[in-house]
Structure 1
Amino acid sequence: MGGKATLLDTALAAGLPVPAGFVIPDGIAAPDARWWLTAAQASSLAVRSAFSAEDRPEESLAGWFTTKLHVRNSAFTAAVEEVRASAGRRHGSFRRDVLVMAMVAANHAGVAFSEPETYDDRVNVADGTAELLVAGEEEGNAVMIPRLEPAVPGWQRRLQRLLNDIRLVFGDDPWDVEWADDGETCWLVQIRPVTAPTRRNEAFTIANHAEILPPLPSQLMTSVIAEAGPDLFAWYRRFDATLPANRPFLEVIAGRPFINLSLLEDMLRHLGLPTRLVADSIGGPPEHARPVRLLRLIGKLPVLLRMGMAQVRAVLFARSNEQRLASAGEGTTSSFTDALRELHDAYVGLVTGMFPLSSAIGPPLAILRTAGTLVEHSSRHRTITTELAEQLDEVQMGQDPGALDRFLGRFGHRGVYESDIARPRYADDVTLLGASGAATARPPAVARTAIGALTAPVWWLARPPLAARERLRHEAMVGFATIRSALLRHATNAVADGRLPSVDHLWLLDADEARRLDEGWRPERAFWEERLAERERLAALDPPHVVHRFDDPARWSHHDPGGDLLEGLSLTDGVVSGRAWVLREPSVELPEGFEPATTVLVARSVDAGWIPTVALVAAVVVEIGGDLSHGSILLRERGVPAITNVRGATRTVETGEMLEVRAGAGVVERRSPVRVVER
C-alpha cells in the first residue's frame, strides 16, 4: 500500500486525530458509500489517490494526481473512477489504491512543514478547506508556529500540539503535513516526507567580521572562512550535541562572510536564555525577542556549566593555545592545498579560542558599563595591543633610528585587516605604519572614583580574559604570517610557470580554485576578466550589518539598479538573466529564437502538468502560490531557480522582455521591454 494511507493508518493507531476513512484497494470497485457516511456522521467525503508511486522519500508527486473534495454519495463512484484514471499521468507500474476520508468542516486548514534543526514550524493557512492553497491558486497567510514557546491560543495552539505529537510518533524528520481545524480539533489530513527543504529567510550579521576584515575581503579568505563554518559551530555542539548540526553558521552574501544570527538566537532559545544576549554582543535589537525560559534553563544547566568551565580553561591554558597558533604553517606546506589546510586550522583555532574568552568577558564588562566605570578601569589596562600602539607611536615620531627595527621585530607579522590573509603585513609594507610625526599621545588615565573601587573585583574578573584574547590574536597572526609567506612562495612559482598572471591574482581565487592550481589548472584570460568585473561590482555594495537571506544585494549600492522590480517568495537559489516566456497554459515548445539556458518561464501558477515546460527553461516566476503549495514543492525538488507569489507577473511582463531573476532574493528585475510575437 502507498505511503499516504500507511502513514495515516500509523498516525491513527498512535492516537493522532485522523478523520475516519477507508481504502479502496487497487482493482476493487467503489462500494455504496451511504452506509459509511451514516456511520461516520459525515455529510460529504474526500476521495484521494493513495498510489504507491507518490509520497515517497525520494519523490512526493505532490498534486500530481486528482483529489475530489465534498463528494456526495451520488457522485462517489464517478469520483473514485476519476481519481484512479489520473494514475495515467505517471508512467510505470504501481498500485492504484484510493483513500476515502470524511470531510472536515474546517474553519482553518493548510500545510505545515516540520523540519529538523529548526525551532519554528512553517505554516501556510487559509480559511475553510484550503484546496486552493495547496493547489497554488491562493496565497493564504504565512505563520511560524514556535516549537519551544507556547503558540497563540486557538487553532495555532492546537496545530502546535498536533505537530509535536507527529514528531513523537514519526520522529523529528522532515514532514509535510496537511491539516484542518474545525474549531475544536486540529485533524491530520495527510503526512508525507519533505523531499526538498524550504528556504528560510534567516537573519545574518557581518558585525564581528566587519571589525577584522576589509570592506570587501579577498575571495580566498572569504571562502576559507565559509569552509570553516561547520567546524566553528561544532565548538558549541561539543557541549550540547542536540544543537543543529546542518544549518549554516556562516554564509557568503555579496562576497562577504556573514554569521547566521537566526541560528545564534535559536541556540539561546534552545538553552532557555534570552535572545537579547546575542544582540547585546553585536549591537542593535534582537531579530526575534524571546525571554528567558526558566524550566528549559534549569534543564540545560549541565550544558551551561560545561560552557562555563571552558571559559575558565581558556584563561588558564591561554599560553598553550597561543603557542599552538603561533606555530601554524611551520609544518609541511609544499602546495597550495597544504597551506590552505594550515590556514583553515589556524582560523578555526583562533575563532574557537576567542569564543570562551569573549563569553568570559561579556558579563563583567556589561556590569562595569552599567555602573559607568568601564572607561575608568580600561584606561589603566595594558595588553599586547597597548604595547603595539606605543611602539608604533615611537616609529611615527621618527626620533629614534632603531624604533622601526624594534617594531618590525616584535610586530612585523601584524597588519591592517590582518585576518585577511591577502592583506600585507607591516614587514611586507612599512608604508602601512603611517607618516613620520603622525603619532598621537595616549589620553591620561581616568581619575579613580569610589564606584570604581567598589567595582574593582568585577574588573579583576574581566582583566585576564581581556589580556588573553589580545595575546591569542597576536600569536595567531604569527602563524598567519608564516602561512601567507608559503602562499606567496607558491604563487610566485605559479606565475613563473604560467598558472597565474601575477602573485596578487591568487587572492581573486576561492579555496577550491586555488587547490586546482596544484593540479596544473591555468585559468583563461576571460576567467580573470569576469572575476575582476564581479569584484568591482561587489566592491560597490555597502551591505548593512544585519541582512536577510532573501534581501536583494543590488539595493545595497549607492545607485538604482534600474528597471522595474517585482518581488515574491524565494523557493530556490540562483541568478538567471534571460527572456521572459509568459504562458497561461503549459507548452512543450519554446518560441522561435529562444534558448533553454536564457529563457524564464512566467506563469500564473504551476502544478505537475507544467513539469515538461519547466524542463525547457532556466528559471521560473510564478504569480500565485505559497511556498508550501504542490507547485512550489515540485520546483524545489527540481532545483530550478524559482520565485513564487510574484504578484501581477503575468499582467506586467510580456514575452520577450529581458529579465534578471535573483531567485535567492525573491526578486525579478525587468531589464528591457522587448516584445516577441508567439507562434
Structure 2
Amino acid sequence: MGNLTFQFITLLLVPYASALDCTQIWSSDIRDGNTVNFPKSDGSMQTLPGNFNCVYNISAPTNSTNGIYAIVTLKNGLQGANDYILVKKITGTQQKLVSSGNKVETFKVIPGSQLSVQVVTKSVVMNSQFAVSVEYHGVVIGPKVQMKTGGEMNYLDVKTINHGSDLFSSVTYVSMEHIVLTLAGTEFDYHYDSNVYDTCYFIDGTFENQRKIYEVDDFAPDKDRDFTTIAHHLTIVSLQEKVIQVVLNPVSEVQQFDDLYAVPVTNTSEVYYTTNNDAYEFVNFDSVGIVMEVVKVITWPCRAIVVNGPPNAESKVLLSLDSNPTKPQIFNVKYLTVVSYECIQIPDSVIFDDSTTYIPGKDGSLQTIPANFNCVYNISVPTNSTDGLYAVVTVLNGLKGVNDFMLVTETTGKLVKITSSSDFLRSFKMVPGSQMSVQVVTKSVQMNSQFEITVQYHAAIIGDNLKMKTGGEMNFVDVTAIGDSSRFFNSVTYTGTEPILVTLATDQNSFDGYTNCYVIDGTIENQVQVYQVDDLLHKSRLTTTSKSVTIVSFDELYFQFVLNPISEAAPFTSLTSSAIKQTDDYFYLLGNRAVEFVNFNSVGILMDNVRMDTEPCNATVVSGPPNNSSKILLDLSTYPLMPQNFNVKYFTIISHECRFEFSVRASNWIE
C-alpha cells in the first residue's frame, strides 16, 4: 500500500512526462524566460491513441504594473481525416487544424488572457501526433493616459509605443465614457498582411479587467471597421513594429453620425465621397500639413464644414464647404475632420461642473449661418439620485432674415419662437435629468443671419426624497425652506402610494411670467413631465401621473404648495389651497368644494365675516386635509359666533352644497 501511494505522488511531481491525461501547466512554471513543452517535455511529437479528447488551457497572469505574455507554437502531426485540433484564441475566435493544414502554427497570449487547445481523435487509430511549446516572457505594463477632450483629437500610430528592442508594448486610454476605436485607412491596407494579425491587439478594458480582446483581423473588409468599448478603458498592445494607426473618439462624438471614418494622410491624392451626416477624421501621422485639393459639391445645398479637431462643438471651423471653394485649401494642422452634418452636438466629455460650451463656435461670439440651414441642437443634463448637474442656456439672437427663426423647446415642452424682431438674449434653465433643444432655421435667401448658444453646467445636490404624510397631517411645501440657502439650486421630492394633487397656495397675481421654480411629475431621475410655476399660475393645480412630485427652486423667491393624494380630492368638484396672509383675505365657496389654508410663517388662523347665502349651510372646518382622520374644529351649520381663533398651522374649510362667504387671516397666536 505504501508503494502505491509513493508512486502516485511521484506521478504528480512530473506533470509533463505524460500529459495525455490532460495535465495542465503548473502556475510555478509560468515565469519569465521559461519554456514549457507538452505532452512531451522535450518538445517532440506525441503519438495519440484513438478516442482522445483533451483541452489544454494556457494562461498568462498580470497585475497593474507587470505581467507575462506567451508565444505558443503548435506542431500539427495529424494523420486521421477526422482528427483535429481546435484552438480557441484569446479573442474568442476559433481556428481548426486538420491533417491537411499547416504543420506549424503560432499564437500569442497577452497578459491577463487565456488560450485553449483541444486535441481530438476518432475511434480509428491513425497514429496522429502533436506537440505544444509555450515560451513565457515577463513584461512591464504600459502607462494609462487620459483621453484628450475638447478640440484635441485622440490618435495613435501603434509603432510609436514600441520601446526599442522590447517585443511587448502597451498603452491604456481612460475616458469618462465609452470609447470608439476606428482603424485608420482602408480595410485593404491591413487585410493582405497576415503578419499584422497577431502582432497588435485591442482590449476593451485594462489588462486586469478585460471585457473582450480584438485583433486587426477583426477589421477585415467583410467586418466592422470600428468597435465601441463596454468599459471606459481601451488598451492597445503591440508585439512588433508594424504600421497600424487608429483614431479614438468618445462615443458621444460618434453617435451623432451615420458613419465616421478615420483616414491617414499620405503624399498621394485620394478621393473621398461623403453623404449626409458623415464625418471623416484625417490625420497626418508623419508630419504637419494637410491639403484639400478639390472640392466637388454634388448635391445642393451642401451643409459641410472642415474643423480643426474631432467632430464636436469645441473644434473650430476652418472652412465652410457650402461656399463651394474652387482652389486647393492648405491647412497647417496635423489633423482635421470633414463633417457632412445634420448638427454637431455637445460631446459628453465637456459636460461637467463649471464647464461652459458654445454652439456652434468656440469663443461665444455670434456665428454666421448659410441659407437653407436647419439644425436641431439637443442639450441634456445628467443626474442620479444624489448628485447631478443643472444648466443655464443663453441664446443670442443675430437673425436678420425676416423668415429665419430659432425654435426653442424648453424642458417643459413649451415652444419659444425667436425671430429677427425678438429680444437679442434669452435665458433658459435646465433642471438635472432634463432635456431641451434649439432648432435654427434659415430660408433660401442668404441674409447673413447669426446665432450663438452658451451652455453653462453647474453641480447640483439632489434634495431629500420624503414620504407623503398620511392621516390628519397636511403636506405643504414652502420653497424658501427647502435645501440650503447658500446654494442656487435646491429641490425636494415627495413620494406617496398614489398620484398627487399639487396646488399653488401662493397669491397668483404676483408672479406671472416667473420661471425660476419648477414642479416635476416624478423624481429627478424619472421625470414624466416638467412644469414651470408659470404653468400653474393659470390653473393653480396639477395632478401627477406618477406617485412622486419634485419641486425645484433656483432662488429664494417664495412659492408655497399643498400636496394631497388624489383620493382626498376625489369627493370634491374643487380642492384648492391658500397661504394665510396678515390681513383679511375673502373667499366665497359654492357647491361641493374644499379649501386648505396654511399659515406658512407662524401658528394661528383667525376666521371671520361669515355670511351664509343658503340655509341650512352644511360646512365644516377640519384640523387637517379633507379626510376621515382630520377632526372637526367647527360646524358652520350651527351658525357659531365670529370671529373664531384657531391655534393651528393649517386647516381645511369644506362646503357640502353650500354657498357662503368668509375671511381668514393670521392671528399670530403665541404658543
Structure 3
Amino acid sequence: MKGVISINQKSFEQLELQVGSGTNDFKMSRGSFKYRQHIDQKIKLDHVSSDTSENVTTIKFQAAHSDITVKAQITTLDNGITKLSFLGDTEKFNRFWITLKSNEGEHIYGCGETYSKFDLKGEKVRIFVAEHQNANRIGKKIIKEKIFGKHPEKTLSFDKYESYYAQPTFVSSDKYFLHVDVSAYSEFDFRKKDHITLYTQEAPVIYYYKAQSFEELSGKLSELLGHQRPLPSWVYNGAILAIQEGTEIIDEKIKKVEDKGGKICGIWSQDWCGCRRTGFGYQVMWNWQWDKDLYHNLDIKIKEWKQKGIRFLGYINPFIALEGELYKTASKEGFCVKAKDGSDYLVTITTFPAAMVDFTNPKVYDWYKSLIKENMIGLGMGGWMADFGEYLPLDCVLYSGEDPQKLHNRWPAIWAQMNKEAIEECGVSDEVFFFTRAGHTGTISASAMMWTGDQHVDWSVDDGIASVIPATLSLAMSGYGLTHSDVGGYTTIMHMTRSKELLLRWEEMNVFSPLFRSHEGNQPSRNVQFDGDDELLEQLSRSSRLHERLAFYIKECVEENAARALPVMRPLFYHYDEKDAYTEKTEYLLGRDILVAPVLKENSESRNVYLPDDTWIHLFTKKEYKGGRYEIEGKVGMPPVFVRKNAELFEKLIEVTDNL
C-alpha cells in the first residue's frame, strides 16, 4: 500500500474536530427511511494544547472567540487497543465530526453488511439499520426491467442502498480496525483519498488497533466486541429444507429426498404458527403459537423426525399479528410500543399492519421470551429464524422513556439477546440455535448466526445471488464470522421469479458455507423448488451429501471462529497480501484451505477465476493450478472450487467429491 500507515496514535493526536447541533427528520415506510437532517450549528475547534502524563495524552480543543472547550483523551488499554474519548462541553452538542488523516492507497471494509460493494473506499456509509429491500427501489427495478430488459450487472449509487446490519466498525487493508462506540445515527465518510471523517450524533468513544495479520486483528476485535459460539453439531449433517403447509407435506418431501440418497438434518417451516395469503405472497401469521389445524400432530412428528436425525425449525419476529390471540393479551396489558397519542403503534410490513412489542419493559421482555421458551423450545424445535429487528419507529413512545432515535440501532441486538437468553435458560445451548438478519454492535456476541436477508430470486449483483458474497465478507470484516444465505433467494415479485438454473447455482454455492438451508420464497408456487423434477432432486441430494462430507472441515472452521474469531467465510486478502485479493468480491475462502469461485451469471458454464499465489487443486476435476487468472469451466454441479495443496487436511478434503 502506498503512502503512510493510514491511522495510528499520531493520527489521533492530529485529528480535526468540529461540533454542532441539529435535528433529524427521518420518515419510515415499511422499514426503509427517508433521511433528512437540519444542522443548526457547526463549530470548528482549534487544537490549542497537548499533554501526556502516565500513558494518557490529553488534547485540548477550543472554539475561536468562545469558551467552548472539548478535550480528546487518548489511552492505551491493557490489551493494546487505543481508546479515544471526548470530555468537556460535549453534552452541549449532538453533532460531532472527527477527521483523521488516512492513506490514499488503503482499502476499507466492514461497517456491517454491504451488498453492492465490498471495498468502501470512495463511499460515504450510513450507520443506521433499516430494511435493505426498499419497496420503492424494488418497484423501480421491476418497471425498468419491463421496459428496458434485465441488466443484472447494473447497480445504483451506494447511498441508495440501506442495510439490515449497520455497524460503526471498519477494517483497513493496512491491518488496523477502528470501532466507534455509538448507538445514534452516524456516517463514515471514506470519499476523500487522504482522510476519513466520522460523523456521529452523540459524543463517540473510538477504539483502534494495528495488527501484523488479519488473524490477529479479528482476534483483537473480538476482545472488544465478542464473538459467536459454536453451532449445534447436528447442523452439519446435510441440508435444512424449507417446507411449509403441514406435516403431511413435510413427510412427502422428506421421502422424495431420502429416496434420492439426500441427507437432511432439518426441516424449516416458517408457517408453524399459521399463514396468511396476501398480495405479496404466502406469509406467516405472526401469532407465535402452534397452528394445530395446519400442522397435525406436530409435537409427535417433531419427536419422530428427531429420531431420524432431522430437527424441526420455526420462525418468530418482534411483531404480533392483530388478528391473533397474543395481540389481544399484549394490547390489553399495554405491552406494545406506543404512538404519541397512547395507542398501539402499528407498523406496516409488506401489505399489512402489525404491533411491535416493547422490549424496554422488563415484564414484556420476559413475557415474549417465555413464548420462545414454551411455544418453540418447549415444542421441541431445534432452531428458528429470528427475523426483523430493524423496524423500531423513531417517533414511537417506549416504556423506558428512552429516545427511540438512540435505541433504534440497538434494537436488533436486544432482540437477539432475548433469543439467546431463552436458549440458555432452557439449558439447550448445545442443541438449539437461531439466526438473525438485522444487527448492530451488540449483535456480534448476542446472535448465534446471521443470514444475509431477503435476496432477490435473480442474478443481479446488488440484490441477487452475487450480493451474498460481499454481504458475507463485509460482515466478516466487521467481526461477525458466521453467516449464510437463503438457497435460491426469497423476494419474488411479478416477472422476478426463481429459475431452475438459479436454484442449482445457489445450491452448489451454499454447500460451501456453514449452513445449507433452502427457502421457498414469498411466492412458492411461482418459484422453482428443490423437488420440481428429477434433476433438481438429484442436485439437492448430491449437494446435501457433499455438505455432510465437509462437516469435519466446516465444523473446525466454526470452532475456529468461536475460539479465535476467524470468520468461516473470508476474503482472499485475509491470507494473501496480493493486489487483486484486496478488490475481489465474487470469490471467498471457506476457512484457510478451500477457495470458492461460484458461477454467478446466467447461462454461463465457465468463469474467470483469480487464484492467489499458492498451489491449488480443483475439487471436482483434480487438476492442479498455480496462482494466476484462469477461465475455469464450471458446469452445473461442478463449480470452480479449489483446495490448497499444502493444507494439513488436503487428502481428506480432496476426497469429498469421490463417488458422490
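Nothing in this text is a laboratory measurement; each read-out follows from the coordinates by a stated rule. Model, not experiment: these values are computed from the prediction. Cβ atoms are built from the backbone, for glycine too; each structure is taken alone.
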Handout entry: Identity of the structure behind 47.0 (criterion: mean projected area of the Cα convex hull in nm², calculated), options 1, 2, 3
Key = 2
Problem - Label whose coordinates, when helix-only ellipticity at 222 nm (-39500 (n - 2.57) for each DSSP H run of 4 or more, over all residues; to 500) is calculated, return -6500 (choices 1, 2, 3) - result: 3
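When distance in nm of label points 7 Å out along Cα→Cβ at positions 35 and 347 is computed for each of 1, 2, 3, which one produces 4.7?
Numbers: 1: 7.1; 2: 4.7; 3: 1.9.
Value 4.7 for distance in nm of label points 7 Å out along Cα→Cβ at positions 35 and 347 corresponds to 2 out of 1, 2, 3.
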